[in-house]
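Read-outs: derived from the displayed coordinates by stated rules, not from any lab. These figures come from a predicted structure and were not determined experimentally. Cβ atoms are built from the backbone, for glycine too; each structure is taken alone.
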Structure 1
Amino acid sequence: MNIFAIKKIEITMTISQKTIEKLRELINEETEYRSGSKLVAFFNQYGFRDVYGNGFPSRWIYTEEKIRALNGTPELDKCIKDVFAPVNFIGRFSDLDTFIANFNQYLCFDGWNVIRKGNEITFSKATRIDIDKEKEKERTINATETDFLNAEFSDISIESLPIDNYVLPYIEARISEIRSCLSAKAVLSVIFLSGSTLEGVLLGLAQNNPAIYNQAKSAPKDNKTGRTRQFHEWTLSNLIDVSYEVGFLREDVKKFSHALRDFRNYIHPFQQMSEHFYPDDNTARICFQVLKAALFQITQNKKI
């Protein structure tokens, strides 16, 4: 009797720089926040023998280096499957599908798609992209964006923000400084101040409303205990999503706040260099508009 050895064929893919950058963001903080030590533990699953300690590079540099090393090997496929493992998204499966859909916008240009079948993550060959259809979608989205960016917000009463009073003077001072930076065309300063001020306000909201924030479906959970993370461990992405879920922010501001968060991440010069990000005065004004819109909605939707 003949015995045939059947060898399992493993999928291997090579991804482009843009896809590498998107995967880096998903690993670093979008799917969950991973500290330096957690990143080392994560990548050591794929054959590395790194040790976390003094001299550890920035999280994004380390993550990108590891993805590049895995690129084109079966270990990259395992890494992507682990990033999207459904067991890590208990209580927020809709977020998982959103993450996959967003990642596939990049991965499809490399010829692949991530597919979730129940609790299994697999890959399929990507179909050809209909760019004309995508352009039509963009026209609709851009019309909405134009309306948003042209909206006039009356002067925001900082005193009306539902956060601790002792924080309010610092928020007021930051708003004043942003206006000065706009006048001086210090565009990076406007972007970073707008992003960090938004994060401070949303953190203040969470601290003043612990029950509704901790019980939200999109609240970040500890992978081992399943408990909601302490507020100081929440990322800006977490704060935006939960603030939307509990009703402080609406869909439009949630969407644009994530864009502001992405811009804010260019505070790292190497990341700005690698992605060729050159903001101008219009970019700065958009970021400030997002902050103003968020503050306006928060004061309008504050809980009694």
Structure 2
Amino acid sequence: MPSRVALVGVGRMGTPLCGRFVSAGHTVTAFDSRPEREEAVRSSGADWAPSVTAAAAGADVLVTVVPGPTEARAALPDAVFSALAPGAVWIDMTSNAPAVAEVLRERAEAHGVDVLEAPLGGSPDDAEHGRLKLFVGGSPEVLDRCRPLLSAVTTMDRISHMGGPGTGYTTKLLINLLWFGQAAATAEALLLGQRAGVDLTVLRDTVGASAAGSDFVRRDLSALFAGDYLPSYGLDRIHDQLEVVTGQARDLGTPHELADAVLRLHRRALERFGPVDGELLAVALLEEVAGALLRP
């Protein structure tokens, strides 16, 4: 059955999601803190609300796709949850911090709102074409209830139910930690190989087919070889997420030496390049230090 959806956040990821919800037959009212996003919202067939509370008024589902924990905290006062329809559910697709999300979840549940965390994996192009990965934390019953809506943005095989509250956010943070760590380690190895006289293309193909192969080597390295540092996400956001996951490791008492090294590298990149877009700018920093570009 079509739902009345309140969508908060219509940026790189939220805008294509808005269009997919509308195309699936849902009634969507969207809000973003940037008024200039209204045109994009209306062109997708959704309504625009002047405030987050107005967007939430009477909605069956609240979907948040904001940049991070700070924006999520600011966007969701008590009035938003109390404005939703009885029996509503909040689906948070933000790459949120578990500790921040816990406070917001308690706030929602105090108003009788069910909560599902479903941070996104993928690019804006994946969002547009319905092939996102969702890392879900929360009740399996709430997930089953939300599957018809989630089917508008991805296929069921791309939805991973990780466990109870907090597990979806943690999974997304761990995936990001591993991907950025792999990018840095791969760049260091390739810079060494290049300096030692190994052809980069041959090295990439050989590593990709070896026990050291990874999706980063096989899929993403070609973009770097073409000079593309993947400007689909901000370096400051990457740093913040790495800070959250290393802090979580400290709090839970697990080793984090390598995680700290990945964080320090991205902090140096942020200091060097500023809060600009580029998922591989830490690699750019390594290239700068080496005095060489990773170009075949």
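1, 2: which one has distance in nm of label points 7 Å out along Cα→Cβ at positions 50 and 242, as calculated, at 4.3?
Value 4.3 for distance in nm of label points 7 Å out along Cα→Cβ at positions 50 and 242 corresponds to 2 out of 1, 2.
With FRET efficiency 1/(1 + (r/R0)^6) of positions 114 and 258 (r between Cβ atoms, R0 = 35 Å, to 0.05) coming out at 0.95, pick the structure among 1, 2 it was computed from.
1
Could you figure out which one of 1, 2 the value 21.3 for Kirkwood radius over Cα pairs in Å was computed from?
1
Assign the value 13, calculated as relative contact order in percent (Cα under 8 Å, 6 or more apart), to the correct structure from 1, 2.
That value comes from structure 2.
Of the structures labelled 1, 2, one was used to calculate helix-only ellipticity at 222 nm (-39500 (n - 2.57) for each DSSP H run of 4 or more, over all residues; to 500), giving -15500. Name it.
Structure 2 accounts for this read-out.
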